[in-house]
Each structure stands twice: as structure tokens, then as C-alpha cells.
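Several structures are given next for inspection.
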Structure I
């Protein structure tokens, strides 16, 4: 992903690049959660199980070609992320978190776009269908993010490993 970030950084778009060590797939964004509910969320997620699965980043795209806000890695996973997403949705719905109304598309955000420019799409074009890496998924984490002037800081609240 660093290679792609180096290339898109050369575009005239204004971007916030995601630190490569922080790139992840978000299954569900919970927003602001009261401290008293963190244990409830953890208890709801702790028993989720899934067979480990492989993911491959099969290319780079944007969330919207006409008005892009995010540059992301496209994830091919044979349904593994969707299965995990659905289990998380079901577990958290019981605790009162609303189900996601938008479609779920597993992706790994590599940059957020502050101001787009046509040169960005030109920079992305060579990576549209280029395999950029793969890894095995054998669990998930519940993270708390804190925004700082130097970017987000993530605390691991819990981890589930299969």
C-alpha cells in the first residue's frame, strides 16, 4: 500500500494518507460509545466465531468516481468479511445498536480525500486491477479511536482470535 500512497501523493489532490501500520477493514463503526456500554459491547462480540479466511487486495479504487472522498484497497475474500459483518451486526443489534442501512463493502482505506483533482484518478488508474497483497484473517479487534492533530490513535479494547 505504501507504493500506492507514494504515487497518489504526487497527484494534485489534497489527501490525508493513512499510516500503513493503521490500515484496516472496518466491520462496524459504532461512533461515540459511553464508557458504561463498552463491557456490554465486548460481551456481545466475544463469542463470535468464524473459520479463518484469506483476503487479497485486488486493486485500488475510490468510493465515488464523480466525487471521491476515500481511496481504498478492494478486498476479495470469498464472503468472509460479509459473514463476519453479519455476525457483528446481529450481536450488536441485541444491545441496541442500529443495523447498518448502507450496503457493506469490505475495503481498506489508504487515503481520505480533502479536495479531489483529476490527477488523482490518473494516479490510481495503474492500480485498478493490480493485486497488492494478501493476508489471513483469524480474528478481529474492537478499537477505540481518538483523533489527534497527528492523526488517529487506536486503543485495542478487546480481541477475538479463532
Structure II
């Protein structure tokens, strides 16, 4: 009599493998999601800096943040800023928008740029980034996760680094 050879896996072996894969997925997916969110935030900050440089070039042309030398308005979402490649993050055809860059406040000698979360980034813990003409980097009040960051200072320190 020949011994019977077994082939395949037992139910217990399969259940152990499924449990191990589940544990690895539970650890890896949140880390991966945070990695993606951090990349989106970095791109949004880069686009804000590009918008700031554009505003400074505009000011050097007309000594006014609200219009260019031809008299075209730059305020609001219908102004010149919205036609620039840095008006969304990521740019144009580089993927779905995660942030919209807008000029939220503008006067002759000052402005505030805001990167507002949209789409996949709409629930990002860092909130909406702001940047002023004097270079003050901040987070829009009430947009960051208060469970993760008890104060706006904590959010600014972690999110703008």
C-alpha cells in the first residue's frame, strides 16, 4: 500500500494567510494614504509659491496687486490668476485637482492666496493653506483637523514644514 500524498492547502492554512494579509493591509493602507496626502500638500504649497511669485511680478509691473499694466483685474476667481497654470494643484493635465489656488483677498498693496481642498483632498487633516504678500504662511481657520492639531499653531508647524 502506498501512502496517500496530500495536495493543496487546508482551511486553517488559508485562514492564517488571510489573517496575515489583513493585518499587513491594515498597517500599510493608512501609511500609504498619508504618503499620498503629504505629496498633494507639497504640490499645493509649490503652486502657492508660484502664484506668489506671479503676483510679485505683477506688482513690479504696475505697483498694484489688483490689476496689471493693461488694467485687467486680478481679483476673484474670474481674474487673471484663474487662467494661470498654477491655479490648481496638481497643474492642468497632471491628475485630478486636489487643491484650487485662489486670490481670496486683494488690495492695492496686499493680497492673500488660498489653496482650498477639493476632490480627494477635501478631508485632508491640514486644511486650506494661505499665503500673504508678506510671506506669512498659515492655515485657514476652521479648516484643519482639531483632533490631530489642538491649535492652529500646531497645524501650521506640522503642515507647512
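Every read-out reported here was derived from the displayed coordinates using simple, explicitly stated rules and does not represent laboratory data. Source: prediction; values computed, not measured. Cβ atoms are built from the backbone, for glycine too; each structure is taken alone.
The value 50, 18, 10 for semi-axes √(5λ) of the Cα gyration tensor in Å was derived from one model only; which of I, II is it? Source structure for this number: II.
From which structure (I, II) was FRET efficiency 1/(1 + (r/R0)^6) of positions 31 and 71 (r between Cβ atoms, R0 = 30 Å, to 0.05) calculated, if the value obtained is 0.05? If you can, show how the numbers build up before the last one.
Details: I: 0.85; II: 0.05.
Matching structure: II.
Suppose you compute relative contact order in percent (Cα under 8 Å, 6 or more apart) for every structure in I, II: which one lands on 15? Corresponding structure: II.
Determine which structure produced the value 0.05 for FRET efficiency 1/(1 + (r/R0)^6) of positions 39 and 127 (r between Cβ atoms, R0 = 25 Å, to 0.05), calculated from the coordinates; the candidates are I, II. If you can, show how the numbers build up before the last one.
Details: I: 0.05; II: 0.90.
Source structure: I.
Of the structures labelled I, II, one was used to calculate Cα extents along the principal axes in Å, for residues 63-142 alone, giving 37, 29, 16. Name it. Answer by label: II. Out of I, II, which structure matches -6500 when helix-only ellipticity at 222 nm (-39500 (n - 2.57) for each DSSP H run of 4 or more, over all residues; to 500) is calculated? It traces back to I.
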